[in-house]
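See the structures that follow.
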Structure I
Amino acid sequence: MRIFLIILILIFPKQSFGNCDKAANVSRVVAAGGSLTEIIYYLGHQKYLVARDLTSNFPPEAKKLPSIGYVRNLSAEGLLSLSPSLILSEADAGPPHVIEQVKRTAVDFRVIKDDYDSKSILNKISCIGKILGTDERDIELKFRYLNEKIEQLRSVSSEGTEIKSVLVILMMRGTSPIIAGADTSGDGFIQMTGNINAFADFSGWKPVGIENILANNPDSIIITKRGFSGFKSLEDFLVKSGLIATKAGKKGSVFIEDGMAMLGFGPRTLDVALNLKKAIQNY
């Protein structure tokens, strides 16, 4: 009986991610957040989508939808002009006064809260699935696949692998990196790979000078494609940033990843974590 209960918890995680009750009308859905758009497609409900924000770049066909702008700089007029029946929003959507203005209308506005671990991915999918009226059997099938990925991550992490210090770079400000501290998606992703954040001594995303990075001397570096886009090659990036002098730079343990796939904590994040977990251990 106990094993059966554990399986049920894994398949249907407890809902703590906002109001997940089924929406009365899903005919015109607007998604304000890349991971939410990705999950809507993952569940096969893209026919309801009428618009998405600029971070919604996966799957590629989502980019054909009208854009409501950047998720943290939305316009009430722009949102309401689409006559949405339902708006699904990430917790960091803004600015706050715009969100409050939209919430005061008759539009069904749902904030899908986020934590940065594997359970959060399942919770978001389950919550959005319930809001959009997804058949529970379909959600169960999705969860079986994702739970296999979670178990693979745990298996890889329990094979006596060495714990490495990892630096996650979101973007570059000139040649200075904006890096993940504690309580960020980057920090959660590092923990998902079974490693530790080289900069867990501060919270949030912050610019850090090369001297401090050299002092912490990470074993591995992960940079988003957006952050890497201004450089001609990996060598160009390492030399100009000064990161060539780190342990990661010297041994080549540097990885370029799609930012939304890695940090969005959507369906793709588990695959990215599993692949990077294995890759980091090779150095």
Structure II
Amino acid sequence: MSESALYVVATPIGNLQDMSQRAVEVLKNAEVIAAEDTRHSARLMAHFNINTRLISVHDHNERQRIDSILDLLRAGNSVALISDAGTPLISDPGFVVVRAVREAGFKVVPVPGCAAFVAALSAAGLPSDRFAFEGFPPAKRNARQQCYLELASESRTLIFYESPHRVLESLKDMSDAMGADRQVVVARELTKTFETIHSAPLAELIDWMAADHNQQKGEFVLLVHGKPKPEAGVVDNNVEHVLDVLLAELPVKQASALASKITGVKKNLLYKLALEKADS
């Protein structure tokens, strides 16, 4: 690598055979590797016989490391950025450094590879054409419950990371907010010896996990089926409630037209229902 650049390098999330040859070459040829945890990454470096100097870049020192990384780049060196596992910046440190390097005019080069949420989505059997990755939900229960309530009507597949000591309570909060029948996939310990991918409605999933403490260990990806959009010709209680609220403030024609835009139900169907309500 003759060009001065910051290389954002993905590393395995469990199975070391997932390390790409390009990633190994980049790490060997970099002047410095900026690692989230140098002790953790030292084992990965030893496995691939990589002797490049490691420096720590984590949540607590990322801003302080910017100047030294920029000095290395100004001197014509290349720097590699890695996290403990997977792709840097994806629920991991690195954003502050990458932004600073780009703002300073240096090149940032992605070296793609593993990302746990992508691996989980590829095997979950949930709709993957549209999805939203939400990272870790809030650690405190009230904030987590509010987070799930705000996302309960989202039609896209939702993806979360969660820690082992919170995962069961997190699923219970999700059930309260989104309904016990919402389909969820738990992907645990991906690419590792005890990899588990289990799909069920939330009520069943909670019972399954509570019955086996081993299923509460490891690293988790939670994938949630989005809320189905109402069929165009179906007026359920939620649609009728929207119409009632609008009818209290607007004429029949405007209320039915706006309700159609909000709910996706055909306008003429809602107009007919609005007329019936107005006459009753």
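Key figures for this structure:
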| read-out | value |
| --- | --- |
| Ranking I, II by FRET efficiency 1/(1 + (r/R0)^6) of positions 130 and 250 (r between Cβ atoms, R0 = 30 Å, to 0.05), the structure that comes out highest | II |
| Comparison of I, II - label where FRET efficiency 1/(1 + (r/R0)^6) of positions 50 and 138 (r between Cβ atoms, R0 = 30 Å, to 0.05) is highest | I |
| Structure responsible for 19.1, with mean projected area of the Cα convex hull in nm² calculated and labels I, II on offer | II |
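FYI, it's all coordinate maths here, none of it is from the lab. Just so you know, these numbers come straight off a predicted model, no measurement behind them. Cβ atoms are built from the backbone, for glycine too; each structure is taken alone.
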